[in-house]
Structure 1
Amino acid sequence: MKAITSGVSDETVLAIANQQQRVIITFDSDFSELVFRRKLKTEGVILLKFTPKSSQHVAEIILDALRSQAKIEGHFLIVREKKIRVLRLK
């Protein structure tokens, strides 16, 4: 799995993720704008909304979200430290 580096536009990240049928994991709230207002297609997005204490902390929160069995494909997840909000995409 290859991470997309900074300096690439959010639209490009979304297009690459779609082409590779990947879900985006991000701290960038701009993806909500692309998905909900501009109606751009996505396989799914996990938006992290917390202040990371370390890379281990981020990994633990992501693992907790995955273990929650929340639907990811075709959904937009807003993940906080103690809460996950799942929004279905059309």
Structure 2
Amino acid sequence: MAKLVDLHPRWIIEGLGKHRTGLGVSFDCPHCSSTRIHVFFAAPLDGGPPMPDVLLWNNQGTTFETLTLLPSIDQRGHYHGYLTNGELS
């Protein structure tokens, strides 16, 4: 297991006139250091609508330490697993 906080997580933001934050999360792949994984939330942290035309994950928690995502994350051969309470498995 890897902790999300150890994988240099960042909230996904949109700054093109909208200044939104918490649209999702990006983090280093736990299997390699050359790929970043991007996951968009069905319920963005800023309370606004989700990003259009992207795959969405159900999210719970508001910090990197408490974040849970469903369903599992499948990043095209790099990482496939779950993020539960800030830990990847």
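If distance in nm of label points 7 Å out along Cα→Cβ at positions 9 and 81 is calculated from each of 1, 2, which structure is the one that comes out at 3.7?
Working: 1: 3.7; 2: 1.4.
That value comes from structure 1.
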Structure responsible for 1.2, with distance in nm of label points 7 Å out along Cα→Cβ at positions 41 and 57 calculated and labels 1, 2 on offer: 2
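Where does the value 1.1 come from, among 1, 2, when distance in nm of label points 7 Å out along Cα→Cβ at positions 49 and 65 is the thing being computed? Numbers along the way, then the final one.
On the way: 1: 1.1; 2: 3.5.
Considering all the candidates, the number was obtained from 1.
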For which of the structures 1, 2 does the calculation of helix-only ellipticity at 222 nm (-39500 (n - 2.57) for each DSSP H run of 4 or more, over all residues; to 500) return 0? 2
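No value in this document is a laboratory result; all are computed from the given coordinates. Not measured: the values here are computed from a predicted model. Cβ atoms are built from the backbone, for glycine too; each structure is taken alone.
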